[in-house]
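Visitor: Structures incoming, each one as structure tokens.
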Structure I
Amino acid sequence: MDAAVRPVHPALAELLPGGGLRAGSAYTVAPSTSLLLSLLARPSREGAWCAAVGMPELGAEAAAGLGVALERLVLVPEPGPRWLAVAATLAEVMPVVAVRPAGAVSDAEASRFMARLRDRGASLLVQGIWPQAEAALQIVDSQWDGLGDGYGYLSSRTVTIAVQSRRSPVPRRARLMLPDRDGALTAVAPAAPVPMRAVG
């Protein structure tokens, strides 16, 4: 039987194997706090408690702007040298745990952690390297908008997100606004085809 899948933003669901965060699986997220928060947003809004470990710069305002329900977000900014044990303990009671590793994780440590995730039906998001990851998400292109000729404010960012999955040999890509002008995540509509003009 396939593991349960927690829904995420529709634009991200199209990229992930199974259309969401699979219970008992780990996902690596290339150093992008906004992308990680976007993955936490819908699970937290739908009642899942989430934890973020080892991310002291993660701000509540940014999390709320990307749709994270702050009342169901637990922050452990400085877990210390036993960060892996802290994350594993949180995975006992939190359906979604995000962690930034403070050091390398061995295959044996990852296997023990994954067994705990499967037992509890939790999902792990890792800002860094993690053995046995279900999929790897990264921003491969980024372009800010809003600046004029040397003046103005950054108002939005268009990114290309690539997802490499163990279940599919072909990476999936999508263009998204992260953040859009309202500070949220939105899909970028593909350009409409240009109609051909009759000749003659």
Structure II
Amino acid sequence: MTEDFITSSYIPDEHPDIPKEKVGVLLLNLGTPDGTYFWSIRRYLKEFLSDPRVIEVNRLLWSVILNLIILNVRPKISAKAYKEIWLETTDESPLRFHPRAQLDALSQRFIENGFSIEIDWAMRYGSPAIGDRLEEMRAKGCRKILLLALYPQYSATTTASAYDKAFQALQKMRWQPVIRTSPAYYNNRKYV
């Protein structure tokens, strides 16, 4: 075999067009309710507090406490706190506003430096959902995706939980991209 044969791929003339492979970066953040009303906050808290990486106690006991007490009391308390920080101009939480702003700035920087990288963001709890964003990146031709949790230090309750959710979403997809996860970067000089 010649080296030329090994390094090139043969596609028959009648084969449908194959889009050029893209590289993607998916920024992952914790999450936020979609609004400051009871049911939105309850939905968010249920997803967050049902995560075994966040609450590491007997699941049966925790389910009773969560569903009978916490999810009936805490949304009212949290609603008041969210209303104090809610951005009225964009009708969203700062935890949704800032990752989108980071995405916009990072995308602009990539364009200015001539990088052709598909970049998006998702939330571990709430929306936009990690699985939805991975599916969108796949549809755009991303065959290699870096998962970048926006937590500089590693923690099972944040970093690992976000990556767990991404891998759960990938389990449901027949298509499997090459996935990389970013290591902790709390001591990276550029971050500091």
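Visitor: If relative contact order in percent (Cα under 8 Å, 6 or more apart) computes to 22, which of I, II did it come from?
Guide: Corresponding structure: I.
Visitor: Let me ask something else about it. Tell me which of I, II gives 2.3 when you compute distance in nm of label points 7 Å out along Cα→Cβ at positions 16 and 160.
Guide: Traced to structure I.
Visitor: Given a computed value of 1.3 for distance in nm of label points 7 Å out along Cα→Cβ at positions 48 and 120, which structure among I, II does it belong to?
Guide: Considering all the candidates, the number was obtained from I.
Visitor: Here P(r) over Cα pairs in 5 Å bins from 0, in percent has been calculated and equals 1, 7, 12, 15, 17, 15, 12, 8, 5, 3, 2, 2, 1, 0, 0, so which of I, II was it run on?
Guide: Only structure II yields this read-out.
Visitor: So distance in nm of label points 7 Å out along Cα→Cβ at positions 112 and 184, computed for just one structure, reads 4.3; which one of I, II is that?
Guide: The correct label is I.
Visitor: Another one. To which of I, II does the computed value -6500 (helix-only ellipticity at 222 nm (-39500 (n - 2.57) for each DSSP H run of 4 or more, over all residues; to 500)) belong?
Guide: I
Visitor: Cα extents along the principal axes in Å, for residues 56-135 alone was computed and gave 37, 25, 23; which structure, I, II, did it come from?
Guide: That value comes from structure I.
Each value in this text was obtained by applying a stated rule to the coordinates, not by laboratory testing. This is a predicted model, so every value here is computed, not measured. Cβ atoms are built from the backbone, for glycine too; each structure is taken alone.
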